[in-house]
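The next part holds the structures, each set out as structure tokens.
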Structure 1
Amino acid sequence: MEFQFLYAIPRMEVLDSFFLTVNKITGSYGQLWVVIAVILLFFKKTRKIGVAVLVSYVLVYVLGQYGLKNMFSRMRPCQIDETFELLVARPSSLSFPSTHSAWAFGAATAIFLGNKKGGFIALIWAALIAFSRMYLFLHFPTDVLAGIVFGALMGIIAVKLVDIITKKIGAAKAP
């Protein structure tokens with residue numbers, strides 16, 4: 001069923017170029033979100049959001065990339081059907097959950113919780129990243145869906161952690 005969905009995605013040159021660009025901008029380990037977080041750290045108004053994005057990124061990296069992927073050990077669609085012509089190099093890493101989707105939705109959720117307007121834009125970009133993982137035949141739909149849910153949860157946890165730490169630091173500074 002999941003392969004049927006992946007095979008049914010219409011592919012054409014303009015979409016190939018578009019999703020390759022999305023993939024390139026995002027980075028092989030979702031580095032785009034680290035760059036955005038660092039930029040947010042420069043401004044007092046967005047500093048907490050930047051820290052939350054970084055915390056979310058680290059949570060996804062540790063728990064998703066090294067935890068869940070190893071626990072589930074699911075092969076990627078492009079590792080199962082090697083006849084499908086890929087637009088990118090065939091990855092050797094595992095598939096479930098999609099950490100690109102998780103990084104994207106973790107960061108976008110953290111941004112959204114701190115700034116609705118910026119968060120809405122981040123969520124649109126996150127959705128494009130998530131879909132690109134299926135378009136490029138690198139993840140099954142359930143990998144992407146799990147990544148979205150896992151990432152959003154990590155974004156919420158990151159915001160809560162940053163709020164708790166900020167309040168503790170504020171309380172410690174108070175006379």
Structure 2
Amino acid sequence: MTSINKNIKDLIKHDKTIGEYKLYNLDSLNDNDIDFDIIITHSSYNDEINESLLNGYLNALGNNNFHGNIAEIKIPGGAFELPLCTEKIITKYKPKICLVIGCIVKGETQHYEFLSTTVTNAICKLSTETKIPILNGILTVEKQEQAVDRAGIKLNKGFEYAMVTLDTLRFLNKHDN
């Protein structure tokens with residue numbers, strides 16, 4: 001049994017009863033005329049971890065009375081695919097802010113270091129080029145247990161991402177032309 005299976009109870013579920021926001025799944029969206037405040041892209045690799053981060057994020061937005069349109073889309077593949085696929089999504093929909101969620105778990109090779117650096121740099125570059133703030137919600141951990149702790153109820157990084165999102169949106173509302 002892997003640590004993710006043992007600690008699945010520690011992951012966060014989406015509480016759909018809270019919040020005044022509207023949540024759209026871009027995979028099933030037929031209306032391209034919606035103005036999105038927030039777009040969340042998340043990789044399909046390490047899906048349980050990413051879903052928990054997403055759920056913690058959405059629950060925190062709801063608990064903080066966020067009103068607006070949020071879209072989410074699951075990107076095929078892992079963290080490496082996130083920057084390019086995110087670029088296509090934010091170029092098409094032009095949200096006020098974007099959150100990129102993923103999880104990179106260290107293995108026995110240097111792949112972890114190369115991947116973490118490459119993805120972080122690509123997200124930073126994308127944010128600068130598109131002029132859309134992109135929050136880096138990619139966990140970089142050494143073990144699955146650390147991922148569960150950070151994505152789950154113990155540390156709830158999704159909550160932290162939501163607080164930064166709300167602060168950034170307030171900043172943009174005050175300082176955008």
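Read-outs: derived from the displayed coordinates by stated rules, not from any lab. Fair warning: this is a prediction, and the values are worked out from it, not measured in the lab. Cβ atoms are built from the backbone, for glycine too; each structure is taken alone.
Here Rg and Dmax of the Cα atoms in Å, for residues 84-155 alone was derived from just one of the structures 1, 2, and that gives 12.5, 41; the source is 1. Looking across 1, 2, the calculation of Rg and Dmax of the Cα atoms in Å, for residues 12-115 alone that yields 15.6, 51 traces back to 1. Between structures 1, 2, the greatest calculated value of mean count of other Cβ atoms within 10 Å over residues 28-35 is seen in 1. Computing Cα Rg over 2.2 N^0.38 Å across structures 1, 2 gives 1.10 for structure 1. The value 2.5 for distance in nm of label points 7 Å out along Cα→Cβ at positions 36 and 164 was derived from one model only; which of 1, 2 is it? Traced to structure 1. From 1, 2, which structure was distance in nm of label points 7 Å out along Cα→Cβ at positions 52 and 68 = 2.0 calculated on? The value was obtained from structure 1.
Assign the value -22500, calculated as helix-only ellipticity at 222 nm (-39500 (n - 2.57) for each DSSP H run of 4 or more, over all residues; to 500), to the correct structure from 1, 2.
Computed on structure 1.
For the structures shown (1, 2), distance in nm of label points 7 Å out along Cα→Cβ at positions 108 and 132 is largest in 2.
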